[in-house]
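Multiple structures are listed underneath, in C-alpha cells.
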Structure I
Amino acid sequence: MTQPTPKPRRWLLAVDPRVYHWDTLFVKGKEMWRHAGHKPDALRQLKQVHQGDRVLCYHGKAEHSVYALAEVSRDPYPDPQDPESKKLVMDLRALERLPRQVKLTEMRDNRLLRKVKFLKNTRLTICPLTDEEYAEILRVAGIVASPGIPLP
C-alpha cells in the first residue's frame, strides 16, 4: 500500500545575497540549494521538506526582505560535495519574483505574523510557515487569492 503524498508545506529560506542571490535561481530556472547549513535545527527542518512544497525566498543583509517565490523540485538529499554526507541539499525551481518585496520590519509589525520563528531569530536559514502566514506575506507582497484560484 502506498503512502498518500503529504499536503505541500510552506517555507521561508533565507540567504545572504552577498553569498547567494536569488536572481541566480531565476537565471538558471532550477538549481541545487545548499545554503541550509549544518546546524541540527536546520537539518531537522530540511528533513521535513518535500517535493512540491512552496518557498518564500528571503535576502538577509543588506536588503532584509522576502524577494521571490520558488518550489521544491526534489526532496532533500546528501550534498554531493560534502565528503562526510552530513549536509543536505534540495533542488528548487524558480516560480516568480514578488511584485513587491516584503521588508523584515513590515513582517515584524504585522500581527498575523507574530508567531513566525524567523522573526525572533533572523539567523535561521530555513523556517516553516503556516498556510495563513504564507498567504499573509504574499498578500503584503501584492499577490492575493481569487475565488477558485489558489495562491501560488
Structure II
Amino acid sequence: MLRLRSGPQDLPASWPLVVLLLSAYLVQNVVTGQQLEDDDVAAKSLVAICLQVVVLTGLLLWRRYPERFTQTLSALVGVGIFFNMVTWALLTQSDPTVNQPLLALCWFGVFIWSLFVDAHIYRNALSVPLPVGMLITVLTLAASYVLIEMWFLT
C-alpha cells in the first residue's frame, strides 16, 4: 500500500488485527506525545481515531460497502503507524535553533506521501477515483485538526 500498488482488500478481514493495530497506534502516539511533552496526547489520539472511525463507517455505509470496514481501518491504522515512525525519526533530528531546510523538505515529502497513501486506501475501499479519495483524506485531516484544536484549546 505504501507504493500505491495494493489496497485494503489485500489485508485479512480480521477484528483481532484491527484491535492489535489500533492498540499499537494508540501506544505509539502516547509514547511519542510524552516525549514531546504533550499532556493531552492520549485524549487527542482517541478523538482522532474516533473521528476516523465515524467518517469511515459513514462513507462505507453510504457507498454500500460496510463489509470493507475491518480491512480499510486496518490499512489506515497500519500505514499511520509507519508514517508516525518516520515522522518521529525526522523530529528527533530537528533542532529548533538551527535552520534545517533539507529536514523540512523530507518531512513535507513524507506528509505528501502519507496523503497519497490514505487517498489510495479510500479510493480502493470506496471504489471512487483517486481525486475523491484525496478530497476525503484532506477533509478528514482538516476536521481532525479543527476538532482537536477546538476541544483542547488552552
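Nothing in this text is a laboratory measurement; each read-out follows from the coordinates by a stated rule. This one's a predicted model, so the numbers in the text were calculated from it and none came from an experiment. Cβ atoms are built from the backbone, for glycine too; each structure is taken alone.
Before moving on, here are some points about what is shown:
- Among I, II, which structure scores highest (criterion: mean count of other Cβ atoms within 10 Å over residues 12-19): I
- Structure (I, II) behind the derived value 51, 30, 28 of Cα extents along the principal axes in Å: II
- At a computed 27 (relative contact order in percent (Cα under 8 Å, 6 or more apart)), which of I, II: I
- At a computed 19.6 (mean count of other Cβ atoms within 10 Å over residues 76-83), which of I, II: II
- Which entry (I, II) yields the derived value -6000 for helix-only ellipticity at 222 nm (-39500 (n - 2.57) for each DSSP H run of 4 or more, over all residues; to 500): I
- Looking across I, II, the calculation of semi-axes √(5λ) of the Cα gyration tensor in Å, for residues 44-83 alone that yields 22, 15, 9 traces back to I.
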